[in-house]
Structure 1
Amino acid sequence: MNTLIIILIILTGIFALLLIIALFAKKEYGFEREIAIDKPNKVVFDYVKLLKNQANYSKWATMDPEMKRYFRGTDGAVGFVYGWDSEIKKVGKGEQTIKKISEGESIEFDLHFMRPFDSNATVRMFTEVISENCTKVRWGFDSYMKYPINLMLLIMNMEKRLGDDFTAGLRNLKSILEK
């Protein structure tokens, strides 16, 4: 009986320590990836501002060609919603809504995942003229994890985990636009 009590005290202590650590652990995370595309800025921006085009280059969209997609509004305009629902866990279910557009420069989306877990993020795509026929595209992601789930940020490298998928998407985008 004494051994069981000692084990319970130790486990309770570990659990309490983890909750205390979570109070001070970071909750926000983000990253950005970039690529140069040999096309004029207008061509690149006009392509990336259309959310429907993500089906052609986003790694997650290309993982499940059978996913259900739905759209509301005018693509390429503030308020447009692109939603998806996939049985593939990594793709899940969610929506992106165009929040802000700075024509020829940037587009900002609100991203809401509903499955495999509920979360929100802000996603941005920037285009920058390098030369008349070359454009730099930066794709960024900012999100947060609520307490105490934020403990996962201590052991998971979210930049590596998601950033590699953004890099793959940018390579796909480059391949499509440079054809």
Structure 2
Amino acid sequence: MRNIVLIGFMGTGKTTTGKMLANRLQRPFVDVDRKIEQQMGLEIPQIFSNHGEDFFRDVEAQIIAKIARYTNTVIATGGGAVLDPVNLRNLRMNGIVVLLTASLAVIYERTERRRTRPLLEGEDKFKIIADLLAQRQSLYNEYDLKIDTSSLPPAEVVEQIIIFLRQGGYLRGRS
């Protein structure tokens, strides 16, 4: 059974949706960022401050290469996982890729509450998000399903994914 891989910019709901989807489908859930933290014994902001973003991206690529070989798993990637095209290629080999998006205003609102995003450190978080989103927009172009989560509760996002999976013949029975 193929994996279900959630990609998208930070604050689009990958982790929340992934947990709910995995629970609903009774599949394991893997959050790539949590795997990185477990492997390194540090939280992501500490990894960035101690080792830098390039180091973080190398570790992320190694972990994605391993996780991509899993089967029947719901996987939530970090927002920058698409920066390395090899990551997406690895995940697509055995996965159905779902792109979660949200408006700039919604992403700002969702990320403003949390202090765990090292790329958003600075005076004008709205501008930082807008710039990062513009830089990455073209990288989020390989997916099987795209859902704008701006005005949808996570349960509805999960429902849309399940409908897509059923229609595509990826799911059988009741889920």
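Just so you know, all these numbers are worked out from the coordinates, no wet-lab data involved. Worth saying up front: this structure is predicted, and the values here are computed from it rather than measured. Cβ atoms are built from the backbone, for glycine too; each structure is taken alone.
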| field | Origin of the derived value -15000 (helix-only ellipticity at 222 nm (-39500 (n - 2.57) for each DSSP H run of 4 or more, over all residues; to 500); candidates 1, 2) | value | 2
| query | distance in nm of label points 7 Å out along Cα→Cβ at positions 26 and 58 computed as 4.3: which structure among 1, 2? | reply | 2
| task | Assign the value 107, calculated as volume of the Cα convex hull per residue in Å³, to the correct structure from 1, 2. | result | 2
| For relative contact order in percent (Cα under 8 Å, 6 or more apart), which of 1, 2 scores largest? | 2
| remark: Taking distance in nm of label points 7 Å out along Cα→Cβ at positions 10 and 34 for each of 1, 2, the highest value is that of structure 1
